[in-house]
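These are the structures in question, set out in turn.
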Structure P
Amino acid sequence: MDTAISIAGDDLTFAQAKEVFEETLGRSISQTFGAVGGVVRCMTKELDPMFAYFAAVAFGADIPTLR
């Protein structure tokens, strides 16, 4: 099968997602530091290529067209 289907919800900045999270749940969202995320990515061999793929393809969904 040579078909890919993109699944998309929205394209939010962290600040926008934080605002929605806090309005919805009534509490703040926790945020980790980039260094911690980098260490986790290096320690888990599947995460680094996965996030590199996401960054390169940008999930493949055309959000403006979908809106």
Structure Q
Amino acid sequence: MNTSLVLTLDMRRAKKDGTYPVIIRISHYNRSTSITTGVSVPEKDWDFDKKVIRKTYMGNNFSNTAE
């Protein structure tokens, strides 16, 4: 099966408070869709390499562990 899941920051849609929504991108057999997580963070608090919210983010009340 050719399925992939990617957690990413949706830079296309900035909110009025300057944050961006965190979305899950699902791809399966060359078709993709996005699912919103309901979480929004500022760009400076997103780690683009690791694809997680930085621990310095004040609203980080959840775990970044995906292990």
Structure R
Amino acid sequence: MLNKIVAKRIRDYRQEKLVTQSQLARLVGVSQAEISRIENCSTYITLPDVEKISKALGVEVEDLLRKTA
């Protein structure tokens, strides 16, 4: 359940900041396909990846991990 919440928040923040999956992937150091898998819950995201993504998007890790909106 938390994975779905994190995935949705990543997508929402990415789109809000007008960042493409490819751009985010370059900033994080993964492939665009991996960002797609993360956002579509096709893979589990690790805490180090959450940290990298939050930094790339300019948000706090807590913003991605909190359970309520």
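Nothing in this text is a laboratory measurement; each read-out follows from the coordinates by a stated rule. Please read all numbers here as calculations on a predicted model, not as lab measurements. Cβ atoms are built from the backbone, for glycine too; each structure is taken alone.
Figure out for me which of the structures P, Q, R the number 2.3 belongs to, where distance in nm of label points 7 Å out along Cα→Cβ at positions 22 and 54 was derived from the coordinates. Before the final figure, lay out the partial values.
On the way: P: 2.3; Q: 1.5; R: 2.9.
Label of the originating structure: P.
Taking Cα Rg over 2.2 N^0.38 Å as the quantity of interest, name the structure among P, Q, R where it is greatest. Intermediate values should be presented prior to the final figure.
Numbers: P: 1.40; Q: 1.17; R: 0.95.
Largest value of Cα Rg over 2.2 N^0.38 Å: P.
Give the label, chosen from P, Q, R, of the structure having the highest value of relative contact order in percent (Cα under 8 Å, 6 or more apart). Please report the intermediate quantities before stating the final value.
Details: P: 45; Q: 25; R: 39.
Between P, Q, R, the highest calculated value is found for P.
Using helix-only ellipticity at 222 nm (-39500 (n - 2.57) for each DSSP H run of 4 or more, over all residues; to 500) as the calculated read-out, with 0 as its value, let me know the right label among P, Q, R. Can you show the working numbers first?
Working: P: -16000; Q: 0; R: -19500.
This figure was derived from Q.
Taking distance in nm of label points 7 Å out along Cα→Cβ at positions 6 and 30 as the criterion, which structure among P, Q, R has the greatest value?
Values: P: 3.2; Q: 1.8; R: 0.9.
When distance in nm of label points 7 Å out along Cα→Cβ at positions 6 and 30 is calculated for P, Q, R, structure P comes out on top.
Ranked by distance in nm of label points 7 Å out along Cα→Cβ at positions 14 and 38, which of P, Q, R sits at the highest value?
Working: P: 1.4; Q: 2.7; R: 0.7.
For this comparison of distance in nm of label points 7 Å out along Cα→Cβ at positions 14 and 38, the top structure is Q.
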